[in-house]
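Listed next: structures, encoded as structure tokens.
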Structure 1
């Protein structure tokens, strides 16, 4: 069974949205691990039916070593993003993980990704499911 790690911070709403859609599509055919930069984010993602969850720097650093896919916003690879919740150690572990990374171009940081249209979260998640997480990929 493939392991998909969803990483989010602050309130965990984006991660919860992603997890709900993955669960809707794959049901129990994949294991979803919710990794929150804080306990509130993790709790929200667990409510969305993640199989397991953990919070904080060490949980993220250790878990991303052993998953097949990592999903999150662009902030998960930006040190000090999410109002400082993403530590350099977390972003380094995510970036250097052998897992496939699926990054949504959403950020509250002062960063613009050139050539990427601004698409609402629900449509981005639909596109991710259609184009980046088809069954043959998993």
Structure 2
């Protein structure tokens, strides 16, 4: 079974997104110890779509229980192709004044989840990011 909901592409929808993940964890019987990572990952992916996607289409978020954990996905339509799995890593060893702003949240997301995948359909300009997180 999958918990799913569409959210308007607005930073104002973040509180609704967090409420959805809490309810989805409850409904799907997902271990709540994974909730902070899932919330972080979904918030990061969602805010990137809102900030850079420039689409008025709702953003669909899904949660599904998997053995030992959770699979989350975010689907956006009418957006440019941006493969989150290929974003260059940041050099966090550089002094702060030598760093370019941006990208740290995405880097943290990739480090916190077990796996992350990206799909893009050119004809519909639809992106889908799917990640998995387990307790193992």
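Out of 1, 2, choose the structure whose coordinates give FRET efficiency 1/(1 + (r/R0)^6) of positions 95 and 119 (r between Cβ atoms, R0 = 41 Å, to 0.05) equal to 0.65 when calculated. Structure 2 accounts for this read-out.
Determine which structure produced the value 27 for relative contact order in percent (Cα under 8 Å, 6 or more apart), calculated from the coordinates; the candidates are 1, 2. Walk me through the numbers on the way to the answer.
On the way: 1: 23; 2: 27.
The correct label is 2.
When Rg/Rh (Cα atoms, Kirkwood Rh) is computed for each of 1, 2, the one that comes out at 0.97 is 2.
Figure out for me which of the structures 1, 2 the number 2.3 belongs to, where distance in nm of label points 7 Å out along Cα→Cβ at positions 7 and 111 was derived from the coordinates. Answer for the origin of the read-out: 2.
Only the coordinates and a few stated rules stand behind these numbers; no lab work does. This one's a predicted model, so the numbers in the text were calculated from it and none came from an experiment. Cβ atoms are built from the backbone, for glycine too; each structure is taken alone.
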